[in-house]
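Undergrad: Several structures are given next for inspection.
Just so it is clear, none of the values below were taken in a lab; they were calculated from the coordinates. In this text the structure is predicted, and so the values were computed from the model without any measurement.
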Structure 1
Amino acid sequence: MPVSEKLTTTVSTKGQVILPSAIRKRKEWGAGTRLEVQQTPEGVLLKLAPAFAATQPKDVFGSLPSRGAPKTLEEMDTGVLADARRRHTRDRET
């Protein structure tokens, strides 16, 4: 379907709009896809809704409980490498 092709749809009595199949397929919007609706100067814009609300590190810092002394950077690096090795070994076994 060319980008400039005009398609029409109808608003139901419940306010529902059926998107043409060609658009749904091209955008890969299956049943249950959540869309964000925005009013723009040009009309209405539909966008894929974000899965999670945008957050900043300061918004979530300290939200998980911690026990014991904080880990050093070296301890964290060692843990990350150990987990990567474990996952790599597991992936090679299957």
Structure 2
Amino acid sequence: MKPLPAWCKNKYVFTALIFGAWMLFFDHDDLITQWRLSRQIRELERKKSFYEQQIQQAEQQKAVLQHDPAQLLQFARTHYYFKPPQADLYNVEFEKTR
């Protein structure tokens, strides 16, 4: 059996290896946790940019609706089923055939 090399017997190398293993795998802020947190940060940043774009689009639509009554009426008709006062609505019912 071969004797261990001198660097393996050094207490500082042994301590550094133990410390490194502890920090990589067993510590509260280990490598796996840091990787998961960085992945979560990237996902949250993507969501943030998406919602910022949605806010910009909503603000643009709001500006258009505030300055153009025709667009406001069209928006109300399509989204809230608004009808103008002069319009008539008819309810058509079909007979069921057996």
Structure 3
Amino acid sequence: MFAWRGWRTRRALRTAQLLDEVVDSQLPLLTALPEGRRRRSADYLAELVMLSQAYRHYAAGWIDRRELDRRGHGVLDRLGELRATPSAAFTERD
């Protein structure tokens, strides 16, 4: 049982690290984007950071698998909403 837990912990930490690497590689590119796209891309990256944090919490034993799944689905839902919202909605903030 402990070996199984160790494997899950390592896998969760590796997933969190991979998500962090994706975010870190994309951050320098944000400055080259126009304001509307920059904000939208930053929102995408923020969701990935939140997912990475959820994996770390799971690895630490602070949340269970069900909560990790719930948070993961929440991130996917929010990313879908960001993808469905036209860019103009992010630039027109009247």
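Undergrad: For mean projected area of the Cα convex hull in nm², which of 1, 2, 3 scores largest?
TA: When mean projected area of the Cα convex hull in nm² is calculated for 1, 2, 3, structure 2 comes out on top.
Undergrad: Quick check: -10000 is what I get for helix-only ellipticity at 222 nm (-39500 (n - 2.57) for each DSSP H run of 4 or more, over all residues; to 500), calculated from one of 1, 2, 3. Which structure matches?
TA: 1
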